[in-house]
1. Compare relative contact order in percent (Cα under 8 Å, 6 or more apart) across structures P, Q and report the one with the greatest value.
2. To test your reading of the models, identify which of P, Q gives -19000 for helix-only ellipticity at 222 nm (-39500 (n - 2.57) for each DSSP H run of 4 or more, over all residues; to 500) when calculated.
3. Quick one: Kirkwood radius over Cα pairs in Å came out at 27.0 when computed from one of P, Q, so which one is it?
4. Computing FRET efficiency 1/(1 + (r/R0)^6) of positions 172 and 196 (r between Cβ atoms, R0 = 25 Å, to 0.05) gives 0.65 for which of P, Q?
5. Comparing FRET efficiency 1/(1 + (r/R0)^6) of positions 20 and 212 (r between Cβ atoms, R0 = 25 Å, to 0.05) across P, Q, which structure shows the greatest value?
Structure P
């Protein structure tokens with residue numbers, strides 16, 4: 001059953017989202033959800049600082065010197081955890097300016113810091129909806145399929161009952177990602193080699209992370225003929241999944257908050273009422 005389209009707000013949705021961006025859980029505390037806010041802070045920042053410890057704070061040392069600039073962190077998944085990435089750049093930055101060996105755990109650690117940014121982005125969405133919803137469970141129901149869509153492309157649509165769209169999203173995005181990986185011969189599965197392409201590709205979610213853990217450490221000893229095409233396909237797959245997540249989030253929010261839908265999949269409009277004209 002749809003909620004009141006104009007429920008009494010707990011607080012300003014934009015303020016809640018911005019507070020969460022700067023400090024995970026702060027937006028939920030602002031909305032009176034102190035326990036949930038604390039849990040989100042522990043989860044997001046716990047992942048971030050565990051990843052930071054595993055990679056020795058060297059994530060941005062992947063970048064070649066000519067690519068290092070104050071704007072470089074903007075194009076990384078960690079941006080979703082703004083407070084964390086500002087702390088990292090202040091304390092580690094781009095390293096001491098000399099080439100040094102990476103720790104063996106840097107791949108997994110870098111993946112965790114990136115994941116913390118995505119999770120905090122989801123927390124921002126949750127805080128924004130929670131500020132407008134009449135109950136916390138309604139905000140949970142909006143977030144769940146959105147998070148599922150990041151784990152597996154198309155899964156969020158399937159949870160909403162939009163099976164055709166979910167299957168199309170899964171088939172299209174996974175085909176694009178697999179094709180890109182084959183063309184690049186697995187070299188796309190490395191943040192060290194292709195920092196920015198990897199950032200876009202990270203949006204494909206769990207399939208990309210598992211592929212990187214399994215095959216991302218393969219050595220490249222020769223030129224790869226179609227590497228550029230492979231990088232583009234892999235990156236586009238992740239970026240398209242982010243658009244799919246926006247669709248999932250918007251659909252769920254419309255259902256829970258009773259907002260009008262503009263999608264062609266929305267319920268059919270009622271038949272126009274007849275107007276009787278008397279002469």
Structure Q
């Protein structure tokens with residue numbers, strides 16, 4: 001049983017190492033999110049592209065088969081580049097440029113051969129927005145849309161581009177923009193939630209720090225204060241105090257040894273009258 005658990009743990013560590021490009025769990029959560037998402041997309045490409053290439057070559061679609069093969073090699077390079085550099089920003093930009101080129105070729109090829117390869121282009125705004133963020137993702141998403149719309153315009157004037165029917169072009173543009181807007185809203189909501197959580201965490205950490213400082217100050221104050229507690233046996237005549245060992249001590253010496261208090265001596269009015277009856281007391285001498 002322990003050997004099986006150890007094997008499962010090794011598999012988990014291996015999967016984490018592959019999808020996180022070797023980063024630890026404690027790394028920045030935003031960086032981890034983008035790197036893991038990029039690696040998962042790369043792994044999907046590693047599995048599916050060889051199958052597509054085999055199908056395309058078997059159907060004698062040499063152009064698309066070659067394009068998929070080149071893109072498969074591109075994904076391998078990007079996987080090792082991301083793992084070595086950990087630079088998710090440059091890797092994401094390069095990857096989205098390559099993927100945008102691939103999807104544009106799919107749209108172009110679909111117009112020539114009357115296939116459905118253009119459907120893949122609908123993934124592009126989702127991937128761009130989730131990996132690059134709302135600003136850069138919007139730029140690349142709208143760039144591909146602009147290229148496709150340009151293709152729709154010029155395909156009527158170029159002989160080797162049979163083009164799409166007008167209703168298909170309208171459907172493509174409407175679906176693409178809809179998916180882009182949904183992805184943009186989702187990313188905006190995610191970013192806003194993330195920013196609010198960061199602000200809340202900062203306030204919470206500040207409050208915790210202030211409370212810890214206050215606790216330390218209180219603890220220091222408590223440590224500096226020595227308090228006499230319990231019942232003290234005291235002589236009713238001479239006012240000496242008995243300690244735990246049975247010895248009797250003057251009040252001054254006992255309090256001084258058991259606290260940080262000290263004494264200065266004077267004479268109260270009653271004792272003054274008794275000891276020095278001939279001396280008048282000025283001030284608050286109440287009869």
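1. Values: P: 21; Q: 9.
If we compare relative contact order in percent (Cα under 8 Å, 6 or more apart) over P, Q, the biggest value is for P.
2. Values: P: -19000; Q: -25000.
For helix-only ellipticity at 222 nm (-39500 (n - 2.57) for each DSSP H run of 4 or more, over all residues; to 500), the value -19000 is produced by structure P.
3. Working: P: 20.3; Q: 27.0.
This value belongs to structure Q.
4. Working: P: 0.65; Q: 0.10.
The correct label is P.
5. Values: P: 0.35; Q: 0.15.
The structure with the largest value is P.
Values in this text are rule-based calculations from the coordinates and carry no lab data. These numbers were taken from a predicted model, which means no experiment stands behind them. Cβ atoms are built from the backbone, for glycine too; each structure is taken alone.
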